[in-house]
Structure P
Amino acid sequence: MTVSTQSFSYVSDLVRKHSAIQLTPGKEYLVESRLGPLAREKGLQGPDAVESYVQRYVRGGSAVEVVRVVEAMTTNETSWFRDSSPFTALRRVILPAVAGTDLNVWSAACSTGQEPYSIAMVLREENVARYRILATDINAQVVARARTGRYSQLEVNRGLPAPMLVRNFTRVGAEWEVDAALRGSISFQQHNLLDPPPGTGQFDVVFLRNVLIYFDMPTKQSILARLRRRVRPGGFLVLGAAETTVGVDPSWDRVDVTQGSIYRLRGGSA
């Protein structure tokens, strides 16, 4: 048995309220798979476990369970150098355009950290002397995990080239740990994209990949509007391959790259 229509609607409303992510009908399987482990932690078993969990614990108004549900439903897929083309564009297009600046990068919705560490490895290989990376996610648990910089053999096998593993990681027992200098170049913190961008100062580059696709049009527009106020004129926005600012926010110009979805905020030099 899948989760009931009533419970799915309740979870969908909860997730939309706290994160603006849209769970459309047909995503009941996602609720089942993401909330199943939470149900089992409560000792609930069998085909009705998730339904019972939602009815007994989530609808009961427990703030702790609400946070756990939202975090479980907003955990996204990630890997090293995911989709590769944004990192090629970082090397060949973005870095030459921002050369000579103290580079300020934001990796939004960073999940367990593979994206910001991938960015840092590129910057190291390109000999960028001065940079800082802010990495954020709505899920406090994955942010805490990312901050440790430790990954299993299975995780490092997902997209991380062997030479980069050797140069940037140390074996610690059964895990691999990002070296201290690379970890120190990244600041991890929890952040909801519905809130103003964190920190101070302006960003030269924002990675916001595979996130906007989950939001409705007004939410996309409000997120991009908040970004505009914190991105340096001429700064870059890196989106997922299926995402665009076209028809959403006219302040961004598409950058002509072979692959990828790269945009530049108007107001800087061409």
Structure Q
Amino acid sequence: MTQEQRLHEIKQMLERQNHLITRDLAKHFNISFDTARRDVIQLVSTGQAIRVHGGLISNTDDEGLPFLTRTQIDSPIKTKMAQMAQHFIHSKQCDFIGPSTTLKKLCQLISGTNLQIVTNSIDNSLELMRSEFPEILLLGGKVNKEHRFNYSVSALDSLKRISFNNAFVGTANVKSDGIYLPKINDAELIKVATSRAKRIIVVAEKHKFNNSKVAPYMAVPLDQIDVLITDEPLSDQLKQNFAPTTRIISVLKKQIDA
């Protein structure tokens, strides 16, 4: 069996089981552990799966994991999306960056850049504290330990007095009318932050479109989004939900077209 055939079968197995162990793959295909590991690396490096300790999981399965666990997953696709978002970061700006595993990677990338970042994300702040710049304003309030963000009425008031060049936000679910989050406090804060931004930039993998994750609170209507950064190209039907002026960037477009 060729590697291409094995990779196709592994993807089918992931759809059924979500989590596969490298040693089990070696036994299943009667190949060496090193060969199975190379298969895992190939799937992960091309964004078709996510590597975890001892194996891999489906690239649509990480949303079911706790936020802190998801931040430890090495996802080349999230890195590509963060690198694309970095193109909109410039010195002397004041930007808002919301909670998101992809945006945490963006904070890693902009370490040392001379600008101001406002955030309600604990993890974003920890990444940004690794160097003198950017300057950080961490919004205060009650800590949501599960999703690792802060919220308070005073934080909302602070946001209303700030003008942002960009607001970078993530999402749990993209529906036909907007991006949705699982917690009402997070959605309310993101709504205010984006209302104060000249440009709204959303990062969202394609599997977040109309998924089954419980996320009932709208944060931003789709027609207000200026830039969407995603992994795979969207269908024409999904694109129609956005404003004609929305710039939709698929980081895997070149690879898929090829």
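We did not get these values from a lab; they are worked out from the coordinates using the rules stated. Since the structure is predicted, the reported quantities are computational estimates derived from the model, not experimental observations. Cβ atoms are built from the backbone, for glycine too; each structure is taken alone.
Brief remarks follow.
- Identity of the structure behind 17.5 (criterion: mean count of other Cβ atoms within 10 Å over residues 187-194, calculated), options P, Q: P
- If Cα extents along the principal axes in Å, for residues 179-226 alone is computed and equals 40, 23, 20, the structure in P, Q: P
- Given 8.9 for mean projected area of the Cα convex hull in nm², for residues 123-242 alone, calculated: source structure among P, Q: P
- Across the set P, Q, relative contact order in percent (Cα under 8 Å, 6 or more apart) reaches its highest value in structure P.
- Entry that produces 1.7 once distance in nm of label points 7 Å out along Cα→Cβ at positions 43 and 211 is calculated, selected from P, Q: Q
- Structures compared: P, Q; top value of percent of Cα pairs over 23 Å apart, i.e. the largest, recorded for P.
- Calculated for structures P, Q, distance in nm of label points 7 Å out along Cα→Cβ at positions 83 and 139 is largest in Q.
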